[in-house]
Structure 1
Amino acid sequence: MNQHDQSDLYAFDDRYRQKNGPLLCGVDEAGRGPLAGPVVAAAVVLPADLRLEGLNDSKKLSGKIRERLFEEITRKAICYHIVAVEPSMIDKINILQATMLAMERAVSGLAQRPDTAVVDGNRLPKLPPLTRGHAEVKGDGRSASVAAASILAKVTRDRIMVQLAQTYPEYGFEQHKGYPTKAHYEALLTHGASPVHRMSFLKNLEEKRASIGRKTDQQEMGAFGEQAALAFLEQKGYLLLDRNFRCKEGELDLVMRDGDCMVFVEVKARTGSSFGRPADAVRRQKQQRLIYAAERYMRSHRAGLHRFDVVEVYLTREPGGLRVLKIQHIPNLFTYNINTYRPEKSF
């Protein structure tokens, strides 16, 4: 967001302060769509002269910037209040009413009663007496106060989901934050619902189970090949750190440790009827995605020495299922320029 756009955010709030009084409250929520975890609402009253560098709708900001702004907002706000409504209540009263309840409690919990509450969306929750309310569609992109509330709600909910991931590690909450991703549905298929899942959101889970359960031959071969590659590398003394790490940049099949070196392993499985070496499929474009995904992983895990390996798994399909014919390990398939993140050496 440029300086002009940011000034529009503050100008929006200034108009409401001039019309209705100095204490303007921004209200927003996070977590209406996920299959698990709470819905979180935040209300915040900012000083009229406060300017926050980089302030914007939380969905348009990186996690690092959201965290920085969260600390600054909570430190400099006149007052703020954050409320989480748990999945059991969402199931009891539905997600819309749970969201309204979270917003109502967030505003009511402020240390000072606001003159006006600007709420993101097209509905208003119940507000305290003498507080005017205004529903603003896409308010988190128009009002500085609502944008600040969106950051408080988003960061708080993300932190809750990371904590829940420690209790329920099998679901990968730290990655998808409870949203309905393929990986999340696959975890539900394997483990069933946890106590923090919204059962009212899982009424069609049996249909999802059926659709996820019908793996294509390619998916079956890929999963079988990954398991075979993992067993092969563990026999060589490698330690598994992570599996199927996904981010917007790409996916890492296996993340392993070889002594002091972190190894990002791309697994390529082929049947005897396939043409060409499996490693040939790791072309420059694929290498680029692996580099970006690895950089993301290393930033969050503070890794240093690393390399990219490929494990080729040759399979045959027999009446009893898939069987491994041969496994070929290719260490250090390619390198890249740390300044440009571009691949430099190909297999």
Structure 2
Amino acid sequence: MEYRKLGRTDLSVSALCLGTMTFGQQNNESEGHAQLDYAFSRGVNFLDTAEIYSIPPRPETQGSTERIVGSWLKARGGRDKVIVATKVAGRGEMTWLRENNTPTRLDKKNIAYAIEGSLRRLQTDYIDLYQLHWPDRSVPLFGSDGTVWRQPSAREEVAVEETLAALDELVKAGKVRHIGLSNETPWGVARFLRGAEAGVGPRVVSIQNAYHFLNRTFEMGLAEFAWRDQVGLLAYSPLAQGYLTGKYQNGARPPGARTTLFERGQRYETAGAAEAIDKYLALAEELGLDPAQFAIAYVTSRPFVTSNIIGATTLAQLEADMGSIEVRITPEIEVRVDALHQLHSNPTP
């Protein structure tokens, strides 16, 4: 396993991070613990969760993932050997997340309430990386009009400086070590960095955005921040929610698969997506590579990626995905991938 610095911190995180959003719906506690045990036995030292998990978000399962991770941390011990990342929800109407059923906002009151819940469920005194799950302001999210800029709707926004000040209090109190962003834009990263430079709050160390063969939009503005300002990418959905394995091609719906269960795959069923997936699957076959390992290895190999977040619903899937660390993306393979990207650029942003 390779380890990489998390931003400008003294933390070294594994190049693969275990994503846990299936814990609590698709995976029960014992299955979640088994995945954690296996990943950490293979050199993973980094796990990612969020207050809204498991996914899809529901009032009855909210916080279930953090609770499963927390019971594992308590049972296994060695908290100082585990780098725990979680997230606070951005602006939204999931009122079950907050006291008195109020909307979520990235202000002091909401962040203070959220961190206490996460600490309690995770059974820990501190979070290594506390991330803003999505912005407070109006931006395209989770695949909606991802390549089309639209004028933001007029609405009240929590100022970046107010959010940073709230996070600064958590860092000074020892409840959070470092902060990160997620589902963010270049403008947003720049504003948070500028706020920190002005002395308002802590400096962001990472950004967690989608990145895979079908969505390389991170390269068009954010990669430079990763390289020049050490705000590295924590890449999520390297398999495009399983679509890059080919299991959903031609309308297939395998039993137990996420899209089969929850019908939440529209982000990966846009115009041109199926054709692009076919091309990447064909390339994997030509190269003699497992398509999942190929897709994961490509993401891990990018110079702006700090860690690649992989998730699975079965231990067998996780074992196969971990095998991606043995796959080398050669310059010749990069040329082939880039040629496909030119013809099928970002069909699922």
Structure 3
Amino acid sequence: MNDTSERYDATALTRFAAQLLQQAGLPEAMAHTVADTLVQGDLLGHDTHGLALLAGYLKELEAGTMTRDGAPVVVSDRPAAVLWDGRRLPGPWLVHRGLDLLLPRARELGTASLVIRRSHHIACLAVYLLRALEEGMLLVLACSDPNAASVAPFGGTQAVFTPNPLALGFPLSEGGVMVDISASITTNGMSNRKHKAGELFDEEWLIDAEGHPSKDPAVLFAQPPGTLLPVGGLSHGHKGYGLALLVEALTAGLAGHGRADAREGWGATVHLTLHDLQAFGGKPEFLRQMDEIAAQCRGNAPIDAAKPVRVPGERGLQRRAEQLDQGVRLHPSIAPSLQDAERRYGLKLADARR
């Protein structure tokens, strides 16, 4: 999060983003869902996967590589297992529609899963976990992009995977847990941001094409290109490699569509599974167990007294509440990235300032 004092009203930011998306061709309801998802990412502090994505989404719409209207195609539909072809519709809209589908099925059946092939990019996974907390559900969400590759398998030097994020959300008696991690040490979004700014990572999170460790994201853009390291790095990257394979199986494998097929452009294959807490040991018992785990984590003696242990998502929820009240701080790179779109469509980000 940047330190600038300039803040924006979250509702006004959503309206601004939705208007841009509508100008680029999205129907009003779809544009609002996408815009709200992006702003929620910034509210949670995931500022590489919030409005930082808006300029790219607009270009995809304008180029016709993001589908502007219609609905997903139902490829297979069993009560607890559904497969959609997303037709390259906006990812945030598809995921929210998917959760709308799964919620009543999970309440009836205990567990329900949806896989979406040929979605467009789905933005920040943590945003969707908010719905699990609100609904008293446990959500597992995974995503891969078969159209791109920037992560090599452990021991290799050629990219096979995307960062392949994996997310988990569930409620606690107060708040909840939101885990949003990747099978790689860092993300493409952060690498692109640092590369454009001429910055290095603090640690050697990449390798060049010959396998030499590097802090410089420029190796990703060299010829031949380097790659991001999987979680665990050069010594224990088999763990991230395993996570990447898990995500590929949950997404491309179950979808029957992935890296064995022709590339179509920036997109995603998505897996969602909702578990109803009442269908197992019951919600009260779930909360009793997970509240105790959270308490033991928070009460753990910290390495640094100034940095107490938190549960994943705790700071994001605090940041979201603060920014809803006091205004959203946007990363300094976001406003410049939207200047061309502002000129094209006659809208001003500055109008969303508090």
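Just so it is clear, none of the values below were taken in a lab; they were calculated from the coordinates. Owing to the predicted nature of the structure, the values given are computational and were not obtained by experimental measurement.
Structure notes:
- Label whose coordinates, when P(r) over Cα pairs in 10 Å bins from 0, in percent is calculated, return 5, 21, 24, 21, 16, 9, 3, 0 (choices 1, 2, 3): 1
- Each of 1, 2, 3 could give relative contact order in percent (Cα under 8 Å, 6 or more apart), but the derived value 18 comes from 2.
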